[in-house]
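Each in structure tokens, the structures are laid out below.
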Structure 1
Amino acid sequence: MRLFVVLTLVAAALGGAESNAFFDGRVQLIGESRIRYEDRFSVAFGTARDYDVALLRQRLGFSYKPNADIEIRVIGQDTRAPRYGHNAPSSLRDGTDLYEAYIDLFGKRKTGFAMRAGRSTLSYGDTRFIGSPQWANLARTYDMARAQWRTSKATWEFLFVSPTFININRFNKPILREHLYGTYNTFGKWAELYVLRHEQPGTLESVITGGRLMAPLGKFKLTIEPVTERVTRGAVSTGEGALSTNLARKIGNIDVSFEYKFASSGFDQMYPAIHDKLGHEDLFAWRNLHNARAFGTWRPLKTLAVNVMYNANWLVDPRVGVFNTQNRLIARGSKHWAGQEVDSYVNWTYRKFMTLGGGVGVYANGTFFRGVTPNRSPVFYYVHHTFTM
């Protein structure tokens with residue numbers, strides 16, 4: 001592990017000053033070294049222990065492009081969570097393992113057939129259902145295959161994806177029995193349409209149909225994403241739904257957006273990149289929830305971003321309860337108002353290879369949590385630095 005970390009740090013440092021491409025550009029080194037120190041208080045509203053941890057993530061690999069139509073990528077990753085204590089969960093650490101290993105055919109062509117197969121990160125649309133959240137110490141990867149047909153106006157795609165399950169003590173082998181498959185189609189920069197089936201044997205099955213529409217609305221850009229879903233848990237099948245609407249615009253060097261989201265009480269969020277969707281602290285799943293969000297980013301310099309976010313949350317049905325980002329129940333109650341969160345964080349980039357930053361998030365509990373939890377309001381702060389190549 002130590003040799004892997006040292007090689008990654010050296011590669012990332014060299015990547016900031018020198019070209020990381022070799023053999024006439026056909027081989028490119030890929031490296032990342034990231035450390036984030038974070039403190040979390042009143043975890044899960046007082047139902048779990050507080051902790052402070054150093055999240056270490058190192059990546060090292062290469063991309064090989066023998067010609068313009070073929071890319072082979074292999075990346076290893078090592079993740080650790082010192083200071084957490086004994087038995088840090090698999091969401092924080094995994095040791096040295098395979099992060100990505102795939103072949104991509106015709107991926108750079110604007111029209112015609114293209115495909116990818118292997119282990120890969122994925123991001124579709126606004127990553128509400130399929131995403132690889134890079135904020136997490138272990139960004140989700142998938143054992144997957146997809147085929148695309150591209151025209152000048154649309155991309156038609158069929159995909160099969162299975163999330164990589166983390167085995168801390170062994171190599172992460174494909175476990176394909178839990179998977180998602182379907183079609184995800186993109187029409188220029190204005191619309192997306194998808195139909196996806198999610199299967200977790202013995203737990204749930206769901207079929208989701210939805211789409212995104214993006215259009216100008218005065219000086220704003222409107223994005224709306226309605227979703228319908230049929231979910232089966234055990235012998236019970238229910239009709240579910242969700243909606244996301246966003247208004248965004250740029251005012252000078254400030255980007256602002258206003259967003260409303262809804263998800264019904266039995267909604268299956270599948271495999272989202274959930275970070276920042278419902279607050280910077282990542283307290284909730286997109287299920288049984290109404291959420292209103294205001295978000296602003298000020299860029300006094302091209303390399304500096306100052307972010308401020310506000311989120312308000314209330315429950316669709318408090319008897320069903322509120323769920324964490326792993327879709328585990330936190331508590332059930334009788335009140336709808338779940339509370340509000342204020343976050344602020346800063347990121348500064350130096351010469352494209354180094355990023356420094358930090359932030360803080362404070363949650364004010366709503367009436368829902370009184371009497372059903374210790375009712376402690378979560379607080380979170382962190383600093384980080386990242387070297388990339």
Structure 2
Amino acid sequence: MRFPSQQLTASARPSRTGLLVLLAALTLLFGSLAIGCGGDEDPEDNDGAQQCDGDEELCGEQCVDTDSDPNFCGGCDIQCDAPINASAICDSGECDYECDDGYTDCDGECVDLDSDPDHCDECQQSCPDSNFGAAGCDDGSCLLECFDGYDLCGEECVDFDSDPDHCDGCDQDCPAPDNATAICVDGDCDFSCQGDRTRCDDECVDTNTDSDHCGGCGDDCADGELCSDGQCVPDCEDDETDCDGSCVDTDSDDNHCGGCGDACDDGETCAGGNCVCASGYTNCDGECVDLSTDDDHCGNCDNACGDRGPCEDGSCACDDGTEYCSTAGCCDAETEECTTQGQTVIPVCECNDNYPDTCNDECVNLNSDDDNCGSCGNTCSPDQYCCNGSCISDNNICPII
């Protein structure tokens with residue numbers, strides 16, 4: 001069937017501008033289709049698996065560089081850590097860290113050398129603490145921060161209310177008289193008397209012996225008197241000395257020889273104001289000893305008994321080559337040892353490990369004794385010696401068993 005032709009009017013024909021708009025729209029449509037159907041920007045292969053660049057590795061759903069990513073360093077399951085004041089980094093697949101700006105690496109710690117009291121100005125340089133303050137570091141220099149109630153004096157924290165060396169201020173030390181201890185009370189200096197001393201005004205005295213305070217403060221003795229046991233008594237004779245209220249002759253008094261309080265040692269006596277060895281004692285290198293009983297100087301200055309027992313009447317209990325064994329007597333120092341046996345712990349001399357056998361009440365070694373080789377009384381000939389309990393020729397070497 002033929003349709004009658006229709007002639008387009010000028011108003012029905014498309015304009016040139018409309019054609020250009022239509023062409024642009026078609027270009028965008030077909031271009032997006034081309035991208036969706038495959039091209040260089042497609043991250044998946046023909047099988048639908050995600051693909052990463054050659055220097056990256058697929059970890060989960062993302063492509064990462066395991067040589068440099070600190071969250072996937074050397075592998076997908078390795079995350080780098082970093083200490084405080086530092087950032088984690090990954091270098092060629094190995095974890096590391098970098099200290100933040102202003103911080104220095106000190107044996108695995110990132111610290112501020114300007115403020116860290118354990119690393120002040122340089123690593124491991126610690127600032128000292130105080131009993132009443134905490135160490136601090138300011139601009140690389142150590143300082144001390146005192147606790148509340150304490151003040152800094154030099155390099156220590158002190159209490160101005162109670163420190164006798166810094167009473168109410170630095171270096172304001174409190175004085176004290178003899179026989180007293182300086183104290184600081186609420187910032188005021190004072191003192192306390194030592195021992196049995198009594199405070200009389202600004203001094204500490206012994207009211208048992210002080211003639212100005214005999215029995216109590218202000219109770220002074222008359223001329224020609226001294227204070228003894230808190231009582232005023234007649235003064236000492238011309239050849240005597242007042243030693244703490246006692247009249248003594250310092251030429252002969254063993255407790256005050258040559259002067260008050262200069263006592264002689266044991267074994268000494270005072271003669272002419274000098275300590276000398278008393279009767280029955282001998283001077284051994286400046287020490288007065290009794291040679292009849294002194295274990296270190298038995299019989300003479302150079303004879304020390306040692307293991308030979310106590311010194312009795314100037315002789316050691318045991319002779320040379322023996323050892324003292326209490327009631328058991330003297331053990332042979334080479335072959336015997338002192339030990340105990342029984343419930344009563346009685347000391348006895350027994351053969352030691354080097355001489356374990358007994359022949360005629362003597363300790364021997366049957367393995368090596370030429371006179372008792374293998375058995376008591378078995379004597380080796382002059383050209384033989386005892387080896388492991390048998391006599392062998394002098395020319396033979398004894399095997400070690």
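No lab work stands behind these numbers, since they all come straight from the coordinates. Just so it is clear, the structure is predicted and the values come from calculations on it, not from any experiment. Cβ atoms are built from the backbone, for glycine too; each structure is taken alone.
Worth pointing out:
- If P(r) over Cα pairs in 20 Å bins from 0, in percent is computed and equals 24, 62, 14, 0, the structure in 1, 2: 1
- Among 1, 2, structure where FRET efficiency 1/(1 + (r/R0)^6) of positions 104 and 272 (r between Cβ atoms, R0 = 25 Å, to 0.05) as derived comes to 0.00: 2
- Read-out FRET efficiency 1/(1 + (r/R0)^6) of positions 56 and 360 (r between Cβ atoms, R0 = 41 Å, to 0.05), computed value 0.00, structure in 1, 2: 2
- Calculated for structures 1, 2, FRET efficiency 1/(1 + (r/R0)^6) of positions 248 and 280 (r between Cβ atoms, R0 = 25 Å, to 0.05) is largest in 1.
- Structures 1, 2 were shown, and distance in nm of label points 7 Å out along Cα→Cβ at positions 128 and 144 at 1.8 was computed from 1.
- Of the structures 1, 2, the one that 3 was derived from, the read-out being relative contact order in percent (Cα under 8 Å, 6 or more apart): 2
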